[in-house]
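Some structures are shown below for you to check.
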Structure P
Amino acid sequence: MPYFGEAMTRRRVFPLVTLLIPLAAASAPQSTYKGHGAESVPAEVLQKYAPKPVPPDLARRIQSMMDVRAPGMGRVSPDGSRLYFTWAVTGVSQVWSLDGPERFPRQLTGGEDRTGIVDITPDGKTLVISRDRKGEENPGLYVMPSAGGPLTTVQHLPKVQTFFQFLTPDGKWLYFVANDQKPDSYAVYRWSFETKVKEPLVTEPGLWNIADHRPDGTLLLRKSTGSLTSEYSEWNPETKKLTPVLGQGEKEEYEAVYGAAPGQLLVLTPKLGEFRRLCRFEKGKLTPVTGELKWDVSGFGIDDAKKRILYTVNEAGYTRIQALDAKTFQPLALPKLPEGADHVYFGSSTMDGRYTTFGVETAKAPRSSYVYDWETGSLTRWVLPSSPEIDTATFSAATLESYPARDGTPIPVFVRRPRACDPAPCPVVVEFHGGPEGQAQPGFSTYAQIFVDAGFVFVEPNVRGSDGYGKTWLDADNGKKRLQIWTDIEDAAAWARKTFAVNGKAPKVGVMGGSYGGYSTLVAMTKFAGAYDAGVSIVGIANLVTFLENTAPYRRILRISEYGDPEKDREALVQLSATTHIGKLKAPLQIQQGATDPRVPVGEAVQMYEAAKKTGVPTELIIYADEGHGAGKRENRVLMTGHALRFMQEHLKGNPPAQ
């Protein structure tokens, strides 16, 4: 099932009161909320809108699809003898290990909280673990023996995010960042394995993380200044001072790490053209090391030993991989991975650079994970995906198509079609991705297939503002500019009715999405009322003003750069809010939300539902008391998907699932 994460950076007492903020002369509801998290909504509201069971047959179908899965690519032990990975086979993500290729996995962590592996100490004896509670996105850090055993807490504090950064090669120190000093700022710490005590290193305000480090303790620090933009500085361990290096005052998109040569940075940026390119930065100058491409370099990595650079290219949503020598920047031969994949990824490398994990995903099978030994040239598949009782060869492969926006701009869209429809035409579900700086992609998707198997054409547009098509496309929806292109949402429905009509009969068309896709859904159902016949919004933004005022403090600066400032751009934000256009609502609407969500507060869902009820249009509200920005627990994922599918079947096909 998809995780409805809004992009942060490239690399988560409530009575309804009289509105304190005038919403111009628009027909917005005169009520708002305060804060976020489960404590921001009364217990009786959580109880009233708790999810009801879905029909047993529907639940069983979704459960079967959830059993089709592949774990994360994982991390190889330093000697290459063991693989550690994160897997949700128990119903929630936990850490597992394999003692050899295609062996039976062993579970190392347990419980109800989402848990994952983030690193292994250089001696291979200790794992570094991240754990979150109830989707609050306030993870803590732990260490545990690699052979299994109890966890030792590094830091896990209420309402504090603690993120792992790196381990020193001598295995003495663990570096992390946390917003425990200020909720809208990350301080930099190191924690001693010997004394179990943390030491603050950088406490200057800012959204800091460690981009890279040198053996002498020098840190390359990244300070996020917007949803994608950043500045880089070096921290000197002797003087404890920060020295600006790159991006200061530019508001430019940069991702940087140390290169193999002294004084060199490797930088991923679109600054030199329309698309992101990988460059080297020396003596204040950027020089491309990847050729002139018509697509973005979507990501890169260099091993700790500074031997090899791996990078991926986003070709219209498909992922391709390349390798370079870190010193000469000459192309390197990659392992011979299976052909015909929609996506080929690189994962982590061991500290000495010898072993690297790779992942391969097709439209017809979950991702397979491999480990490559650069020294011997051997490629070994370690993890087999599982698909019990499901023939994934029957899955619908996404086709890349496009639809015309009203100004003539072709909008890329991925389409998955059922084998047949009776009666024709097939109803259509249009799903908008999250982000907004996200991208719908092809590949293996049990979530999409659930709707295809139910007889829906499943359509995923990449409207203007999506990633992967150059910076002009990406920036087209920033701030007030969103008013010029949000008609891409309505145009998708008009295209779907025409394209999937049969013998002159147009299909019914529904709209859905999570996070920013949920916002798009609410806009589709209100501002563009009549375009869609039903809508399902999951953790969606209803009012951009109240959202920006109540989202978690560490997120506010990042979201303002994307949506606009709630003071300076208030008029545009009001106009862009679904609550402003609620009086136009015509078709049935379902709203699903996690109570502990720090990104899109639960109050967004409640205020949208209260406003929709007043229109008399059939509206449902479902709140998950123990979930945040999307569902993490298996039973809640079944309910979230099941209720969305049930709602679409009721209102697009007129045949609700049997109880």
Structure Q
Amino acid sequence: MRSVQRASCPHVATHPSLRASAIWPVLLFCLAPLFASEEQTAAKVLAKPSLDFVQLNAQIQSALQRAKPACVAAAQRHGRRTGANFSAVIVSQEGHLLTAGHCVQSGADYVITLDDGRRFDAKAMGSSSMLDCGMIKIADGKDLPWAELGNSADLAPNQPCLSIGHPSGLVAKRGLVIRFGRVVGRNRRGHIHNTCLMEPGDSGGGLFDLDGRVIGIHSHIERDLSDNFDIPVDWYREHWEQLCKAEEFNPPMGIARFGIILKSNRVSEEGAEVAEVTEDSPAADAGLKAGDVITEVNGNRLTPKYDMNRAWRRLMPRGGRDLKLTVRGDDEPQTLIVKRPASRNSAVGGEASAEYDAFEDLAADLSALEDKLDDCTVRITSTKGKRQLSLLGTAIGRDGLIVSKSSDVGESPAVVDHRHRTLPGKVVARDEDNDLVLLQVDGPLEQPVDLANSTERIDGAILLSPRPGDAMGLVSVVGSKAFPSAKQKPIGFMGVTLEMRDDKVALKTVGDGPAKKAGLKPDDLVLKLDDQQIATMNQLVNAVRSRPPGQEVRVTIERGEDEKVIDVTLGSRPHNSGMHVADSFAGGSSLRRTGFEAIFCHDAHAEPDECGGPVFDTQGNLVGINIARFSRTCCYAMPADVVSKSVERLQKQTLQATDAAADDAPRPKD
């Protein structure tokens, strides 16, 4: 095996230092400082966190300088066209890229796009569906950045890590997206289990330690947000020579790590015959010998239908447990217990360390800071038709002025402040382009933020989104530069599949979504949507798509012998039409999640009703306001300077309208 471990990292430009942004002109209303009294200033001594967040931020910046330039987008070339984007990492000066095996086809042509905009032609080399490892080679690259390889076997539980890739594919104006998390352990396949959020487009991207070294390659996710899995970088080292050949390979890795080499990966009528047992291996210690025939693995009988490369994924013991084999040799069948192997080839083999304990709950470590910041966060409730709306808002004036997300604020707004007072609110003005609303309440707000006194963002900087009351704040990192989000026409969504039955449109399935929430069931026959008769599936699909998310529709159905009318509030169509596990996460996406002048990504697990609140850095400086949960990986925040300019425009418009109304008012006669 050829090692590709490097002694030093590639040269990259230094990252700009943290600096204050320009102060915008004084607004037409008084914006109070973040803290109202001297006792509440940032100089007040807070409970000391166990982590030094200044040092942690510096470590993250240093790691990103080393790692980020080597992270790329890749797409297969089909003539003049290119296919869907995925991610990869350059790991050598010669242009070797590591990616996920399920992304590439050996021998196929690809286009590689670096974060600096350069593009290169490349060809896929080796890949393994068993390991989910893949390699791409740039044909003629010059001055390529590359990332150093780390060691995945030495990772420890709760060790911090960084994810870099292209979630949802290459978005040129957004660029790469950064996420921060921790190592949890390993799954049954040996993949690194970590909390760095991933979604389609991320596959093949890099997982890095805080020295900027590659420790894993993005493989797959499960439904829970904390379930993200990466291919250990040690596997790429071990199979480097095979990956450098433009062909597929599938070593029986799951069996080999126990010291078992099979005669064939195809199971015969008798079972799987052992060709060789590695000396001093767990299998040798258990008494397994060459010539033995394995008939059962962990209670599962092997039959000729098994291809052991594929079957081993399911038969592999969970959680690093021992392997139970039923074998037939020269004597009677016997059961052998093969001890789990040492962690040389494991995804995570390091010992737990108290050094990393704080990373298990960063929100708790920032709770003292959160207690000082959450007083400027309020809860807003309102109604829109029959729907009850709820979200957060940010106090920006002592005189009772609040800014929040416009599309989630309806009629009769009420505001609950940090003292648990419920104050009636009034909509002052709306900025539909940026989805912002100004509200006025009838009572003073004691802890407003100063929009004009904000801080510029740095990639990877740790953020805190306070939540009112006793709820713990949300911790995240700046994931991208600020970029415009083009407005897309929203499409209504019910969450059902259809089929025709006796010339009527029937609900074949009802998934977790608006239809199920309203009470629709499989086998219901749809007769009308509002006043429109429904005779074909296309009629129903087009009728739903022509209505925006959030609109309530009356669905007339036939259920058995009964005819019913059920009100359904349409939702927002998920990415990939709900066909991927990434589309189903706690809270889901915001109904309006596009069409903003400027936003930046961060990886807070914010639900739609937690948008509208402020976002701070770990020094208590305002950086923006949460405006939408876009996807599994990305919460969108609007930079504070953009919010400030919008608020200033709205105030001017309101004053002008007030002055015009006064001029038009009838004057009293003498």
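Laboratory data are not the source of any read-out in this text; all were calculated from the coordinates shown. Bear in mind that the values here come from a model prediction, so they are computed numbers and not experimental data. Cβ atoms are built from the backbone, for glycine too; each structure is taken alone.
Match the computed value 217 of volume of the Cα convex hull per residue in Å³ to one of the structures P, Q, and report its label. Attributed to the structure labelled Q.
Once mean count of other Cβ atoms within 10 Å over residues 105-112 is evaluated on every structure in P, Q, the highest one turns out to be Q. Starting from the value 3.1: which structure in P, Q was distance in nm of label points 7 Å out along Cα→Cβ at positions 417 and 641 calculated from? The structure behind it is Q. Looking at structures P, Q, which one was FRET efficiency 1/(1 + (r/R0)^6) of positions 169 and 633 (r between Cβ atoms, R0 = 35 Å, to 0.05) calculated from, given that it came out as 1.00? It traces back to Q. Which structure, out of P, Q, was distance in nm of label points 7 Å out along Cα→Cβ at positions 561 and 585 derived from, given a value of 4.9? Structure of origin is Q.
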